[in-house]
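Presented below are the structures under discussion, each in the form of C-alpha cells.
The numbers here are math on the coordinates, done by the rules we state, and not lab data. Note that the structure is predicted; figures quoted are calculated from it, not measured. Cβ atoms are built from the backbone, for glycine too; each structure is taken alone.
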Structure P
Amino acid sequence: MTQSKATILISLLILVSCTRQDHVLTVDSLNNLTDYNLEQTIVDGIRSKMDSQFSNEAHIVRNLSKGQRAIYVSSILESEVSNGGFNQFYFNSSGQFADLTEDAFSTIGAPQYANLVRRANLIYDSIKGDLKKYDDGTIENFSKSYDNNPLNALDSIFYALNRKEPLHKIKIKYIRNNIQEFVNE
C-alpha cells in the first residue's frame, strides 16, 4: 500500500470512529487527520453532544471552550454565508450565534473577518425589525427578504476575502496550533 493510500485509509478510519456516538478525539487521531477532514471532525464532535432536534445547541455551544466555540460558530457562519449570504445566516437558527461571531473570528486570528461580521451585526440590528415581516415560513417571503437588503453588499466582501485569505486555512492553522483544546479523551 502506498503512503498516500495509507494516509487516506487512516483518515477514513478515524472519521468512522469519530462519527460514532462517543466521538473520542485524541491528539493522535486529530494529528492523523488530513486538513480536509479536520475541521468537519471537530464540528461533528461538537454536534454529537446535541440532541437530535438541536434543541440544546445554544446551551452546548455557549458552554464550549473559547476555541471550540470559535471553530463551531465560524464554520456555521461560513456555511450559511457561502450558501445564501449574511441574510440567510441571520434568518436561520444560526443567527442565534451572531453575538459570538466577532469574538470567534478574533480568537482564530482572522481580524478582517471579525471586522466584517461586526459590520454585519450592526446592519442586521438596524434592519431586523423590517425583516420580521418576511419570517412566515414561506420561500417566497424568504426570497423577498433579499430585496434592497444592505447585508447583500457584505456577501461579496466575504467572498473576496475568502478567496484572498481562505477561512478554512485559518481555522485549520488554529486547530493545529491548539490541538489539545479539541481533545476529549
Structure Q
Amino acid sequence: MIATDLKTGRIYQENGQPLQVIKYEHIKVSRGSANVKVRVRNLITGQVLDKGYIATAKVEDADVQTKTTQYLYNDGSYIFMDPTTFEQFSISEDVLGKAADFLIEGEKAIVQYFDGRPISVDLPASLVFEIQYTEPGYKGNTVTNVQKEATLTNGTVVKVPIFIKIGDKIKVDTRSGEYISKA
C-alpha cells in the first residue's frame, strides 16, 4: 500500500512495530511532490509519533487480528477465554492499561493481536457497577457538581455525585473512568 492510503484509524507496520494513524494530512506543494503527514500511536508501546512520507512511498500493511473474548479472573495475570474454542490465555497488566480497572468477570472484551501476541484490549464504552462504599451525602450540600469518591465492587475508586449511596448501580465510562449516570 502507498502512503496516501493511510487514513485515520488505519493500522500499518514500520520496523516491525504496529502503528495506528490518529491524524492524517495530505499536503500538496506547488512545484514539489505531495507529502503525507500522519500522527501515529505505536500499539505496543503506546508512544505517539509524528511521521512524514512522500505520497508515493510504500508502507507495509500490518497483520492485526481482532477477537472477541471473555474475561474470567485475575490470579496475578488477567485470564481471558476465547468463547468459541474455550482456550484460556493470560494478558499482562501493561497490555491492559487502564482497562484493568474496569474488568468484570464474565464480561466480553475485544483483544487485538499482532504477530500472535495480544497488544490491546478494548472494553465496551460503558459498564454498570455497584457502589461498594462511599461516604454519605450531607444535607444542604446542594451546590452543583459536588462530587465524592466511591469504591466500586471491583475495588476501583471513581468520583460520583453527592446523592449516590452504597448499593446504587452506576454507569461508568471505561475509557475515562468517569461517572455517566445511575443505572
Structure R
Amino acid sequence: MLHLQLSTDPRWAEMAKKDLRALLIDHAWCEHKAASNAMSIIVRNPGLTDLVEALSRIAEEEMAHFGMVVQRIRERGWTLGPERKDSYVNELLTFVTKDGSGEVRLVDRLLFSAMIEARSCERFKMLSETATDPELRSFYRDLMESEAGHYATFIALARKHGPGVDVDARWKAFLTFEATVVGRYGINPEMHG
C-alpha cells in the first residue's frame, strides 16, 4: 500500500529500543509538527471545505497522539525535552514545488504530507513488531493504522484537488526522491533519524 522504494534498515528499530527516551521525545515533536502542517495547509486553502474538514480531523488526531506520547514519556519519569530539527523532513521539503500554480503547489504539499505519513507508518509497524514493552507494541500498532489513514487522506485530497496535475506521476517522483533521502537516515533513535 505505501509503495516505499527503500525499507528502513531493521537496525534502526534496535537503536530505537536502546534509546527509548530519545525516540519518544522525537516522536512527540513529530506529532506536533504533523498537526501544525495540517493546519498550515488549511490556512492556505480555507475555501476548500472538504480539505478543511479532513485536515482538521487529522490535526486533532495528531495533537491527541502528541498527548499520548507525552504521557508515555512522563510515565517513564522523563520530561519532554526540546524539539530538534528534522533533517529528513527538511530534505523532503526541497522537492516541494515553490512556484507554479496554486493547484501544483497544493498537490505537492499534500504529497509531501503523504510521504511523511507513509514513512512514519512503516516505522510504527517496525516498532509494533520489535518493542519489548507489550503496551508500546500495541500503541505503535494503533498509530500505524492511524498514519495509514492519514496517508490515504492526503493522497485522495491531492487527486481531488489536482485535476490538472498528473498526481500519480508526481507521487512516483516523490517516492524516488524519498528513497535517495531516507537512505542517509535510520542511524539515530529518532522517528526519521
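For mean count of other Cβ atoms within 10 Å over residues 50-57, the highest value in the series P, Q, R is held by structure R. In terms of relative contact order in percent (Cα under 8 Å, 6 or more apart), the structure with the greatest value among P, Q, R is R. Suppose helix-only ellipticity at 222 nm (-39500 (n - 2.57) for each DSSP H run of 4 or more, over all residues; to 500) works out to -22000; of P, Q, R, which structure was it derived from? That value comes from structure P.
Among candidates P, Q, R, the computation of Cα Rg over 2.2 N^0.38 Å that gave 1.00 used structure R.
Assuming 20.1 is mean count of other Cβ atoms within 10 Å over residues 98-105 as calculated from a single structure, say which of P, Q, R it is. Spell out each step's value before the answer.
Values: P: 20.1; Q: 17.5; R: 11.4.
It traces back to P.
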